[in-house]
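Please go over the structures that come below.
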Structure I
Amino acid sequence: MSILWQLEQALSAARAAPETAVHPVPVIRDFIDQANRLFEDFARDDRIIAMDHRIAHRWGDLLDMRITYLRDGEPYDLPSSTKVEIATALVGRGDFPFIYVDYRQAGHATVPKLIVENPEDYVPVR
């Protein structure tokens, strides 16, 4: 849970040096409580996908691939954590892959059978 880890790190930093903290301790605690409620809702609705051997195997295949995105016009290789997301989308649940939601990138085309949708294609950004 990288979100919770980041919030816990922010909480520790705020406790250690409150004068330099971006957010005060009570605000960070509220963020943590909200994140926990969100994760509980996702778990209750069966919307958290556990990594199983099929996802791990597909992730291993993706680790061997070079998948390049652009950020501010500069190419960068996808990190391992993003490849886990892509592997999860490819494997999906049962016999149904998921749609990977992301901004369109040329690197998506290098991943066989990856279906990508960008919400901005359907809802214009204002």
Structure II
Amino acid sequence: MKFGNFDIDCDIVATQKYRDYYNEKCECEECGNFRKNFNIYYPKIVEILSWFGIHIMYPLEIMDLGIDRDKNKREYSVYYSVKGKLPIDRIEHIDDEVSFILRNWNIASESYSNTGMIAPYFIVEVLNIFLPY
């Protein structure tokens, strides 16, 4: 698949079947807010994630970064695991004011490495997500 200027090798079917075996789905208010609103306010980003086979309701981690007082919204970062391999170890991409950082399994510990997925895989980190609360 093409992502930015890169051809990425990913197994969409394996990614769709994957669930993180090490983490329980967090039911806190902030994570619930993310799950309720992400697809409403960021449909283009949700579509991009679906190209990888990612189900947005099952991230590795949802990080609530607090309230941005200027925007009067909660800021989030979210992490997903994808079965496949990047052509280089780290790819950064911005789309619709949202940042993506993709990392191969060998440098995944820079962000999140406890995936339960067998290599090769890569982590998709999505940053600068602002949602109402």
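Given a computed value of 28 for relative contact order in percent (Cα under 8 Å, 6 or more apart), which structure among I, II does it belong to?
This value belongs to structure II.
Quick check for you: by percent of Cα pairs over 22 Å apart, which of I, II is greatest?
When percent of Cα pairs over 22 Å apart is calculated for I, II, structure I comes out on top.
I have -15000 for helix-only ellipticity at 222 nm (-39500 (n - 2.57) for each DSSP H run of 4 or more, over all residues; to 500), calculated from one of the structures I, II. Which structure is it?
For helix-only ellipticity at 222 nm (-39500 (n - 2.57) for each DSSP H run of 4 or more, over all residues; to 500), the value -15000 is produced by structure I.
For the read-out Cα extents along the principal axes in Å, for residues 46-109 alone, a value of 37, 22, 18 was computed from one structure; give its label from I, II.
Of the options listed, only I reproduces it.
Read-outs: derived from the displayed coordinates by stated rules, not from any lab. Only a predicted model underlies this, so the values are computations on that prediction, with no experimental measurement involved.
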